Structure 1
Amino acid sequence: MLLKEFSFINPKIEAKQVFQVLETVIPPELISETLRETSATEERKRQLPASLVVCLVIAMSLWSSDSMSSVLQNLVNGLNRQWTKLGERWQIPTSSSISAARQRLGCRVMSQLFTRLARPQATLSTVGAFLGGLRVMAVDGTVLDVPDSAANARVFGYPGSRRGTRAAFPKVRVVLLIEAGTHLIVDALMCPYRIGERVRALKLLRSLTPGMLLMWDRGLHSYRMIKATISQGSHYLGRVPANVKFPVEEVLEDGSYLSWVAPDRKSKKKGATRIQVRIIDYDIHNQGEITTYRLVTSLMDIVTFPALLLAEQYHQRWEIENTIDELKTHLLGRKTPIRSLKPREVVQEIYGWLIGHYAIRSLMLQAATLGNISPLRLSFTGTLRVIRRSVADFQDISPEQLPLFYPVSSAIS
C-alpha cells in the first residue's frame, strides 16, 4: 500500500487559529496587544511567530507529560487535519527551533498577559464565593522543583540539607492569591527559594480591594500583614501561631474577645501604633485528638459575623491547598514539574502554567454559572480532558458553527 504524497507548507499560524476553544477566556486580540506593548512583535515572517509561541507556552501545561514537539503537534492538530485534505502537511519545527523561539519571546510577555487576564470573577450569586457580602480570598505559597542546571541553581538555589549533601533539585518559590470560591489565581509572585513566603505575600496584597476578606495560615501572620491588609481597605481572617499571646480587653457574647496587636520593632520606628483585633479560640476534636485554633480578624460585628461562622469559614482557606494540588498534580503531572533549563524560561513557563490554570477555571466558572451550581463541584481533571480534546475540534469546524459552542452570554452579545 502506498501512502499519499504530501507537499510541505510553511504557513504563518496565529493565536486566533489555534486557541478558539479558549478565546472567550484568552482573546487573541489581548495576546496581540500584549506582544505590541512588550515590543515582542516581529517584522520577519517566522515558522513560529510570537503569538503561536505564547499559545505553545500555555499549552505546555495542558499536555505537561508530552515533549515540546508533541505539545506543538497537539496544538495545531485540527489545522493539520484541514491541510491533510488538501494533500499538505505542516512540518513541525525541531526542538532547537522551539527553544530558540521561546528565548526570543522572553518572560515579560507571559507575565504581562497573566497580569492583564487574572482577576476575580465570582458574582454574589456564585455559591460559596462571598461571606456577608465580602469576597473571600486566600493567600499561600508552594515550591516547585526546577531542572538541576547550573543557571537554575545560581538563580533559584537549593533547599537546606545535611552537611556534605545537596538537595536533588533547585527550587523556585511561588506565592499565590486566589479567589476561594472559584479557585481562580488572581495574582502570583515567584522568587528564589531562600526568600520566605511572608516577604512575597506582603507584596501580593497589592491586588486586594475594598470588599474582600483575606484568609491566611499561621505562617503568614504578622503585624505588617494586618496593617497592609487594612491599608488596602480589606478585611482579614488569619490563624495565629500558638506562641503569640493576646491580652483580653473585652469578652463578646459569642465567646470571642477584643484585643490588640503591637507593631514589630521596625514598624514601631516608623511610627506605627497598635491595632485592635478580635480573637476567636476554638478546639477541633478528631478521633480522640484535639487541635486548638486561634484566629485573628478585623470583623467586629458579632451579629453578621459570629465566631462559629468565622471558624467554619476559615477552613475554606484549604481551597488554596486544593488549588495548588490542581496545579502541581493534575496540571503539571511531571516528576520535575518545570522543564526549562534556564531561569528566564523557567519564569516564562510558570506564567504559562498559571494562565493555563486560569483559563480552565474560568471555563469551569462559566459552566457552573449556567448550571447554577458551585464551580468547585465540577471536576478539574475532567474539564482538562475536555479542553485537550476540544482544541483540535474547534480548529476543524466552520466559523458559522462556533456560536453553538459558546456560553449563552457570549452568544447573545
Structure 2
Amino acid sequence: MTPTFTRAPGEGLGVCTLECAMDELACNLGIDPIELRQRNLTEVDPNTGHPWSSFGLRECLERGAARIGWAGRDPQPRSERDGNWLIGTGMACAGYPIAFFMHTQRARAHLYADGSAIVQTATQEFGTGTATVMTQVAADGLGVDLADMRFEFGDTDLPNAGSPVGSNGAMMISSAVHNAATALRDQLIALAVGDARSPLHGADPARVVASGGRMALAGDDSTGETYSALMQRHVMNDAEAIGSWDPPPLDVPYGLLTFGAQFARVAVDADLGIIRVRHLVGAFAPGRVLNPRTARSQLMGGMLWGMSQALLEGTHMDTTLGRWANASLGDYLVPVNADAPDADVELVEVDDAIAGPLGVKGVGEIGQVGMAAAIANAVYHATGYRARELPIAVEHLLAYQPTEPAAAGAGARPSSR
C-alpha cells in the first residue's frame, strides 16, 4: 500500500473503519458500545475456529473503562459541556497479529571466570528499548546480576537474528537470548552436579537454581556455589553456549492476536469546530511484559500516533501538477507536545505458551490500532458528527448541522440486557 512504511499500516485503517461501524451500530441499537463488544466476545478465532493462544480482551475493556470513567458517561451526543466546549468520550477495541514469518533466531551467551557475562546477537536497536530488555532477559536466564551482564548487537558477524520490527522484536529476539542464556546456565549446573568437590555434587539438576551469579538448591540457598568458584576450580577462563529459536509453523492451530481496548475523551469548540484531546487510555494484553517502562513508552507512542492519524496526518494531491501538495514537515501535520493529552497505559499480563518460551507477544503497533476510532467515536459523542474520512478537520464540523443539543441526561440509556 502507499505510503509505506508506517506503524500498523493495514490494521490502523481497517480497525478504525470497523470500530467506528461498531460504535454506530451500538448507538442505533441503544446499547452501550462496551456492552455490544462484550456480548460478542469469542474464545476462538472466528476465521478458523481455533482457540486464541491468549486473550485478555475482556480485562482490557474493564480496566480501560474504569480508568476513563466510562460508567459516568451519558450516551446522548452533545449532552456534556465545559463552557463552550462539547465533551465526548469514545472507545474502540484493537487487535494486531502475531506473525510467525521469521527465520531461525540465534544468540551466543558467554560467561567469564570473574562472573561477568556477554550475550550477543546481530539484531538492531533504534530506540525501542531492545538492548535494555535483552540485557534483562539474558541476566535473568543465566542467573547473574544485571550489572554483570552486557548485551552486544548490531554486527552481522554475530549470530543471526531479526530486527525489532512488525511487533515481533521482543518475541523473537528474546526467545533466542533466553535459550542461549539458559543453555549456558544448564551447562554449568551439569558441571557442578558432576563435580565431587562441589556442594551441589549428585544433586538433581532440575532442583538447582541460579541467581546473582550463584547456583544453589531450590529452597536451600546455603547449599551451592558461585559460577566463579566452579570455573576457577576447573581452570576455566570462560564458558559459552549458543541458543536458537524456531518460530512455530504458520498453520499452528491457534488464533494469534494481541488484544487491547482504547478510550478517548475530547473537547470540541461548539462554534469553531476545534478538537482538543484531553485524555487517552489504552489497556493492552501483550502476553508477558518484559519491561513495563519500555512497553508503556512504545504503547503511548502508538496512541499518540493514532491521535495524529485521527486529527492531523493526511496527504493532499495537487491535481494540476500530479504531486503531493504537503510533502514536507512544514506542511504535513504531526503532533507536538502542545497537542499531547494525558495518556494512560494499562498492561494486562496473560499467559501465552505459543508465542515463544517467554510468552511475549509484542507491543510495537497495537498502541495505534484502535486509537483513531476511539477519538472519532468520542467526536461523535461530543457533537453528533459521524466521521467518514480521516483526518477529522475543522471544516467537517463547521459544515455539520446538528440537531438541537440534548439536555443533560436526556436520551435513552443503554440496554442492560
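None of the figures in this text is laboratory data; all of them are computed from the coordinates on show. Computed from a prediction, not measured in an experiment: that's the story for all the values here. Cβ atoms are built from the backbone, for glycine too; each structure is taken alone.
From 1, 2, which structure was distance in nm of label points 7 Å out along Cα→Cβ at positions 354 and 394 = 4.8 calculated on? Label of the originating structure: 2. FRET efficiency 1/(1 + (r/R0)^6) of positions 202 and 266 (r between Cβ atoms, R0 = 25 Å, to 0.05) was computed and gave 0.00; which structure, 1, 2, did it come from? Attributed to the structure labelled 2. Out of 1, 2, choose the structure whose coordinates give Cα extents along the principal axes in Å, for residues 90-177 alone equal to 56, 30, 20 when calculated. Structure 2 accounts for this read-out.
Looking at structures 1, 2, which one was helix-only ellipticity at 222 nm (-39500 (n - 2.57) for each DSSP H run of 4 or more, over all residues; to 500) calculated from, given that it came out as -9500? Derived from the structure labelled 2. Once mean count of other Cβ atoms within 10 Å over residues 226-233 is evaluated on every structure in 1, 2, the highest one turns out to be 2. Suppose Cα extents along the principal axes in Å works out to 88, 57, 41; of 1, 2, which structure was it derived from? Checking each candidate, the match is 2.
For the read-out distance in nm of label points 7 Å out along Cα→Cβ at positions 82 and 218, a value of 5.8 was computed from one structure; give its label from 1, 2. Derived from 1, not from the others.
Source structure of the calculated read-out (mean count of other Cβ atoms within 10 Å over residues 258-265, 14.9) within 1, 2: 1. Comparing relative contact order in percent (Cα under 8 Å, 6 or more apart) across structures 1, 2, the highest figure comes from 2. Distance in nm of label points 7 Å out along Cα→Cβ at positions 306 and 378 was computed and gave 3.5; which structure, 1, 2, did it come from? Source structure for this number: 1.
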